[in-house]
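**Q** Have a look at these structures, which come just after this line.
Read-outs: derived from the displayed coordinates by stated rules, not from any lab. As the structure is a computational prediction, the values presented were derived from the model and not from experiment. Cβ atoms are built from the backbone, for glycine too; each structure is taken alone.
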Structure 1
Amino acid sequence: MEINKRFTIMAFPQHFDGVNKLRINILFMPRSQNPFRPAIESTPPVTDPVPAFADAKMLFNAAIVKGLEKFPNTLNADIIKPAPAADPVNKKQVLATLADGNHFKIENKDDSNQILPENANKPRPRLDTIKKYLPLTYRSAFNFIAPVLKGNAVIDDSYHCAVRGAAKYPGFKQSPDTVSWGNVFAFILRNPVIAEAAGFIYKTEIEIDAADFSEGGWIHIGLADNSDYKTALTEENDFIKRYAARIPQLKSGEDRALFAANLFPVLLKNPGDLTDPSPSGNFDNIFIEAADYDDGFGKILHSFQPVSQHLLQEESDGFHPTHDSGIRLGWDDEQLLMWYVRQMAEDESVGTGKRIDAPTGVMGFHIDVKENGTAVWNPLNKVRTKDGVDPLGGLAPGNPAPQFTGELPFQVFPSTLDGDPAKNYWLPMYFANWAGHSMVLPNKEAIDVYHHEKDVQPDYNKADPDKKGKTNVTGSPANQLLKTYDPLDISTKLKYGSVYDFRIRYTDITNGGPALADRPVNEALHPETSCHFKRYTAPTTIRLDNVPANEDGAVYDLPSLKVLRPLLSYPSVVYTDRYTDAVARIISKMDAGIAAAAAGKRAQINDVGLSDPDADSMEITVEVQALRMDYQLSISGRESYSVLYKTTRNFNVPGNDDDYDQELEIPIEYRDAAVLKFGNTADLGDLGSNQIELDTLDQLVLPTARAIRLTIRAVCR
């Protein structure tokens, strides 16, 4: 790394209005350094005093390179224009508050900036970096032939084996509470409001002539003549590392979104150089990616609803999910893998132990949904700060920021499955799961249903942190996001039987990217995905109100069966869309159970759920015990119970929510039957009724003087 490098400037184009306005976001990123000390201290060749980042006043210009046949360098700009951007007024205050010890414990808080440490991890061999299993839905979304990154992208069972085989890593060490200034800067970037206030993100708009980009071009950002650091940049060109964005062909009268998925280094060219410098490494694929994604929309989307309780299972195996958890989403699997691998792996085209200098501009994703057949997309990332809440979180005391309304990025990260740093990372099988709520905020419904906001009995010894309990729970989840933001504009309800469409809008490091109203420009293999959301959760056990506990030799002589619909738990009961307010009813039931338990009464908290509104009938199987070794007519072939007949009964047709809880009373008629016939329900012997008659009767007919087994199952509509 260049020893004098202190900052990075990246250009992120956002939108061309079709006339003459180009919007650009500017990222001015300090390297891990003390922002309150001069950026360079007593290090030639920079001779003039260099202000601290917290005190610097930045002024920018935009350099335009016409056409794409030239690689951008420091001297080949065809046009240089001022790029006016508002200077943050509370920059130093925000940084000082972050460093006050109440927010972070910064290990290099007071260090000088004379020599900055080299903290970057060493590049790994490509196969030791990150892997990704390509699910069937991805491979079915286009004409998939084979993985592009062979060895990193896999289609065998290696991911499944890694998940199942992950065990506790004995050498795992928890990250310390102390962080570096670089960690603090990374935190700042994840909050766009703080990033603007701290002087990391600037927004500008310049006038252009679309004809200058008739063949595409480049744009990069430099410092204006009267900006701080301009002299240092002139004396030592590696003081600020600049990256350019590729601009596609622009046409007058056609407005469009712009996106920089990959950034390109602005190469150093000295005035006396006769030839233009060339970038180090092979940029062929990087150029292609930048062109493919210059509109900022996903290209290969796929979705999947789990059909088994084993989440790695991609086809039904007979083990139905215990509850439906929503729709799983994936997009551009191999492309995301490529970007992550490029950040970690050594690149042979550059040299042994080196990475290619082409950072990705992708930081996150905005996810949109709509019901199939409708035209309006709903954003699942849009939020607004609550009334009275400072979007800066009090980082500029006395100077709160205006209320924030916008979209937060949904991010995707690889992880080691067992914490062993020597092993490769894995990207998840699917990147997101939509359960009917915001993609960037905790599910408030689930928190209320499961009472996560209530006090939790700690299983943790604060005085002796090394003394772990069974769970090491320190208290209830903090859920600070829900104290700051409210979700906005999510009007699409997730419900059984509906078909949903999804699309992905990319976001860059400045939280820019295509807006909800923008349209894709580039062709894509599968730019949207649709999922028919079905109920795979089987109905649970029918509830019987008057049946005593089973005992050997028990004689059942009650005149009727009192049957209630089975319970359906959260969130599946919400997806039925049959209750006016299913969540409120569940919470009320939970509160009643908790109150009963507190009063010393028996509380069946494990039976949390509502009467299953999809269960509109039941199937009753009547079996008679035969001789102990007579298994011929049993259902399983392993029991001595023979099926006499099966019949159905319908639950009541509900008129309101309370009607789902009504019990169905089925009268029982006991008949003496000397001879019973099996195998033909048209003639059941002395029982005196056939199948048609049994199905039309209100009562259930049972023979006397036998050991009878009734199996009652709910049937959903």
Structure 2
Amino acid sequence: MFLQLGFIPTLVVSSAQVAKEIFKTHDIIFSGRPVLYAAKKLSYNCSAVSFAPYGDYWLEMRKIVMLELLGQKRVRAFQSVREEEVKTLIKTVTSISTSLNYSGVVNLSELMVTLANNVVCGVAFGKKYNGSYYDGGDSENNGKSGGIRELLHETQNVLGGFCMADFFPPWLTWINKFNGLERRLNKCFRDLDNFYDKVIEEHYHHFDPNHNHNQTKHIEDVVDVLLQSLKDFLNCTNLEVKTGSNQVEQNEDTPGMVQRRKLNLPPGPIRLPIIGNLHQLLGNTLPHQTFGRLSHQYGPIMFLQLGFIPTLVVSSAQVAKEIFKTHDIIFSGRPVLYAAKKLSYNCSAVSFAPYGDYWREMRKIVMLELLGQKRVRAFQSVREEEVKTLIKTVTSISTSLNYSGVVNLSELMVTLANNVVCGVAFGKKYNGSYYDGGDSENNGKSGGIRELLHETQNVLGGFCMADFYPRWLTWINKFNGLERRLNKCFRDLDNFYDKVIEEHYHHFDPNHNQTKHNEDVVDVLLQLQRDPNQALKINNNQIKGVITDLFIAGTDTTSASLVWIMAELMMNPEAMKRAQKEVREVANGKGFVEEIQLSKLNYIKLVIKEGLRLHPPVPLLVPRETTEFCRVKGYDIPSGTRVFVNAGEIGRDSNHWEKPNEFWPERFLESSSSSSIDYTGKHFELLPFGVGRRGCPGINFAAVLIELTLANLLCRFDWELPNGMKRQDLNMEEVFGLTMNKKIPLCLVAKVVDF
């Protein structure tokens, strides 16, 4: 059952079958722990195993608890404590049953609490604290402090009570100052903290050989074990201990201890109520440009509040390196975006799936079975065929009176990328209606696949209120048209995918009449679906999610990159001439550069690298989300923070790049300090395809298509601006979307070069 408790989406499980599926299949995904207001304070910023977020800290601390504190051996060691307390209980009940004062009536509820408290105190602290804070031997303190039983009872009431901050945004916690919860919580914490300090102080004497214990040998308790672990740690590190003292200072900067420590967040602009910094993204400036401008003022690591979403913006290679070298797993989360969730089949696509077991298995399939080097080479014929078709189309347009020789390269690059992706994914082209490339009877009966692709990209890349505010505000999307557009895109895509998958089922039917075809991505996925030995059982919706990644992301990023590189070459004729000279020498009079010859193209590679530096296809990369608290560059980064890596700003950082805003491929020559930098995610100065675990798995696929296409466009044609336009008149504005495309289509005149 799904509920909405305040702002919190809530799932209620009420059957063994559902519980079994959850904890057998998705245990890690369901292992997170919400940060509850009172629990965070009383558990010392979620240091307790019960309230710690799932991650490295929890795994290590739980290991300590299970092996050192609550394992079988330790449980057996405390047998005498349990038996002694049960004997005491029996004596107490016997005494009451024969007492005239109690009329033989035993309050078992109270006695069970006393028993459990005595056993726990004996195990944890080595003695009982069932009266005042100091009972069980410290008679001089009796009555000077509050009772431990009363403190325990009040703490349980505070932890179990209703707290507004657990169901509403943190800025509503001020209500707790007026309803008394804040005062009660702080008092409980102070009393518990003072009690723990005194208990720990007593236990230090157990490790002091000079201390007169005046006590019989005692059973090692939980505090002893934890202090021994701390002692072992100090003995094997290079921590400095002041000489002349028999006590080690162990004061820590622990959030929430007595005096609540304010988070040391990265710098950022002032946040307004409700909207935070969203107003700064309004206007004509694109988001990556706005973030870049703000980073010049606030620094390369900047904290914003976009609506209700805490947001980190990274704008330098140094910060990116620390994040993805040191905290890559923590920063591998993915926020659940409203449109992406729907269009990726509940985040089944690798791009939008949350970090976890499913993502790891699906990414492994994509990298090994779909987009690995071997599979990329297998589709060489598809790429070469489509590039040859492109060359024929440009040649036809350049000599046509209808087009006046003007070629719309922006449109042709989308067609090329779409044809290649469809050929690789589906085994045939779908560039006209949903059924082109052989199904002529369906032409015109369905909407164009190009139009569907364009609309889907617009919906995915547009502003959505639900991505910055609680889910219950999604009703706004019904009035601004987004909900209708999103549902239509999903229906059309889903119908298209259903027909594609239905066609591919025939490939596995020996009775079906079919011609021999190259194995495509859908074939591979359907084979894996039928494989009983496959670790991850794939359903049709997950297949559709993977296809969406290839279809939506693969088409637009490749075409946009080609357009920007050609535009930059038109702005820089010297680089154009040098690139054309190289490809024509390699073509050796044939008029076509084949894939096998691409390894000989050195300058073209520099041109592509420089184009991607200036125009990364997704300048802010796909947003990430932190899965737990961490520190970066000395700043506190809360769990659940949305993270934007501004690859556009990093690629133009004057601290790393000479003439950062100029198109200068020579910067990557072997004699240059930047020669070793590539765009595969190994170098943090250049991140057009992302970095780390969440880097784009299709780099190899995109790179070879970009290189092959560019080489042949430069080999076969000389290019000019139309209608006497000068270089400085070429519009280089960007337009916001899922991919950063050129605002004005790139239209050029192509002059055929004879070979």
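**Q** A value of 20.1 was derived for mean count of other Cβ atoms within 10 Å over residues 376-383; which structure in 1, 2 was it taken from?
**A** Label of the source structure: 1.
**Q** Taking distance in nm of label points 7 Å out along Cα→Cβ at positions 272 and 616 as the quantity of interest, name the structure among 1, 2 where it is greatest.
**A** 1
**Q** If helix-only ellipticity at 222 nm (-39500 (n - 2.57) for each DSSP H run of 4 or more, over all residues; to 500) is computed to be -13500, which of 1, 2 is the source?
**A** It traces back to 2.
**Q** For Cα Rg over 2.2 N^0.38 Å, for residues 200-287 alone, which of the structures 1, 2 scores highest?
**A** Ranking 1, 2 on Cα Rg over 2.2 N^0.38 Å, for residues 200-287 alone, first place is 2.
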